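Rule-based calculations on the coordinates, nothing more; no lab input. Predicted model only: the values in this text are computed from it and were never measured. Cβ atoms are built from the backbone, for glycine too; each structure is taken alone.
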Structure I
Amino acid sequence: MIQVVNLTKRYPGFTAVRDISFQVAKGEVVGFLGPNGAGKSTTMRMLTGYLPPTSGHASIAGFDIFEQSLQARQHLGYLPESTPLYHDMRVHEYLRYRASLKGVEGSKIKERVGDVLEMCDLREKERALIGTLSKGQRQRVGLADALVHDPDLLILDEPTIGLDPNQIRQVRELIKNLANRRTVLISTHILPEVEMMCSRVVVIHKGRIRASDTPENLLQKHRSAGEVRLELHSAPADSLEKLSALAGVKDVQEKKTEADSLFLLRTEAEADPTSEILRLAQDRHWDVRGLVRRKPTLEDVFVDLTQGD
């Protein structure tokens with residue numbers, strides 16, 4: 001559905017995207033991840049035809065997005081990070097206007113607008129002025145706009161940014177339902193959502209693709225760090241040094257309260273120093289109040305791939 005080959009975007013004195021290549025197959029739900037300034041939005045704007053590339057090629061449903069832009073856009077629904085809406089229009093008026101712009105046949109506009117109003121839970125707000133809607137409701141109007149011409153590909157750039165937890169849940173459920181019949185490329189900073197929704201993850205950092213695989217395979221390949229949490233009462237002064245010296249421990253952070261100390265140990269992915277910690281605690285008569293090992297997560301992989309350099 002999406003084919004990207006050696007795509008590059010340069011600005012004077014700055015390269016936003018550097019020679020990236022990746023694919024999204026029909027029916028996939030792919031998370032496009034990266035820190036701020038990594039090149040996510042620039043890539044999405046190029047894919048949707050809003051920005052021309054400096055070099056490289058990209059296609060949607062077999063149509064070149066630059067030489068066959070209109071044909072490619074017929075297959076594409078795009079929700080940008082900041083949804084551009086006309087606040088002085090009513091919801092149903094706006095969606096009819098957008099449907100006509102996107103080439104929906106006049107006889108089918110009413111039906112398509114009714115479909116997306118139901119799909120995005122906007123039927124009760126169809127006659128409301130867009131400017132009077134909450135941010136979550138406006139986000140659903142943006143999704144309805146992206147869907148009104150019935151595309152088979154959705155590109156969603158930070159669809160839940162700025163929403164409260166209830167609104168995030170509503171939009172997330174909507175996206176999950178949409179993904180049952182469409183290919184979806186979604187950019188988000190909420191990594192647990194990616195693990196729940198996405199069949200594959202593409203990680204971009206400083207304009208380059210750092211990884212492209214399933215969340216499960218990324219955890220295996222990159223051997224991301226795990227974490228052990230140890231709570232001691234009246235911890236001796238050399239506790240930090242002793243814990244740091246254990247095999248498989250990358251680093252240790254200590255957080256002190258009035259009488260207790262919480263040690264956070266970052267470990268190699270397959271390392272489990274809990275037995276050694278218990279043995280050390282017994283030998284040195286430490287008063288252990290808690291010991292928990294946390295397995296690596298997609299967030300750990302993301303940090304390992306994008307921190308430093």
Structure II
Amino acid sequence: MTVRRAKNSRVDLVAVRGQLPSAMRQAVDSYERHLLLEVNRSPHTVRAYVGDVVGFLDHLARLGGRSVGDAELATLRGWLAIQRNADVARTTLARRAASLRTFTAWAHRTGQIASDPGQLLASPRPHRSLPPVLRTDEAAAVMEADRTGGPSAIGRRDRLVVEMLYATGIRVAELVGLDIDDVERSRRVVRVLGKGAKERTVPYGLAAERAVEDWLQAGRAELAREGSGAALLLGTRGGRIDPRAVRTIVHRRIAAVPGAPDLGPHGLRHSAATHLLDGGADLRTVQELLGHASLATTQIYTHVSVERLRETYARAHPRA
């Protein structure tokens with residue numbers, strides 16, 4: 001049976017994975033368990049990494065390989081070359097190269113491959129485009145925008161969603177995972193469980209505190225149902241709010257501000273980081289607040305700030 005591989009979809013990868021030689025299938029299964037249970041990667045990351053490995057092992061099997069031990073540097077480079085010739089984005093190529101390096105390192109540690117060819121595998125530097133961000137006045141307008149027609153439980157919840165995202169710069173998954181007890185109101189901080197199950201404490205300001213108080217005192221009880229548990233933010237049916245609902249809330253609130261770029265929750269995270277740096281925060285502090293493992297990830301916001309400075313200079317200086 002021929003498996004369609006034109007698209008890197010979940011259905012295609014499941015079919016390809018099922019047709020791998022037995023030793024390769026067992027290796028993929030073990031590697032997936034390693035990512036999930038031992039290094040505690042998110043389900044999204046596991047899907048991406050395992051999908052990349054399945055694609056490579058399918059390539060290796062087509063060349064006659066029967067196990068992970070048949071992988072060599074040339075086959076790793078050959079598979080990436082095929083991706084590059086297919087006009088795969090540089091960011092995707094970089095991730096796939098990283099996936100292969102992680103996989104071959106694990107295979108070497110577990111004795112499935114004699115040496116680690118991935119350590120010699122270079123990857124293309126991904127093109128880092130500057131993320132769009134809100135101006136400070138636009139951010140303030142988003143916090144005040146109300147598309148619900150007046151004070152209501154939904155309106156109070158939506159206000160807290162945008163206030164907390166912008167005040168803390170936390171991720172959507174981190175926001176929806178918050179319980180009431182994770183908000184230490186006396187200190188105005190939230191305890192966040194980030195990537196890799198790493199916990200960090202992030203401060204928030206007075207505006208977000210007012211939104212927390214308004215929601216807990218006059219909004220949450222209206223949506224709470226049996227089984228709502230300790231979730232801070234609730235959906236319309238009383239369960240913990242869904243990330244898709246958060247994205248809808250953010251897009252709707254930003255759309256209410258004339259001229260503001262169409263951003264989602266990650267755009268509020270970008271905006272918070274940029275405004276912190278514009279206000280004088282140092283890069284290490286912003287890295288800690290955002291929960292970035294590497295300072296290099298945080299450095300893109302310095303480029304955003306410089307670009308904004310350049311645009312302002314070009315508009316304002318008579319000899320720009």
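Here are the numbers for the structure shown:
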item: When mean count of other Cβ atoms within 10 Å over residues 72-79 is computed for each of I, II, the largest belongs to; result: I
item: Entry that produces 19.6 once Kirkwood radius over Cα pairs in Å, for residues 40-199 alone is calculated, selected from I, II; result: II
item: With relative contact order in percent (Cα under 8 Å, 6 or more apart) derived as 19, matching label from I, II; result: I
item: Structures I, II, by mean count of other Cβ atoms within 10 Å over residues 136-143: label with the highest value; result: I
item: For P(r) over Cα pairs in 20 Å bins from 0, in percent computed as 27, 47, 25, 1, the structure of I, II it came from; result: II
item: Which of I, II yields 0.15 [FRET efficiency 1/(1 + (r/R0)^6) of positions 24 and 240 (r between Cβ atoms, R0 = 35 Å, to 0.05), calculated]; result: I
item: Identity of the structure behind -10000 (criterion: helix-only ellipticity at 222 nm (-39500 (n - 2.57) for each DSSP H run of 4 or more, over all residues; to 500), calculated), options I, II; result: I
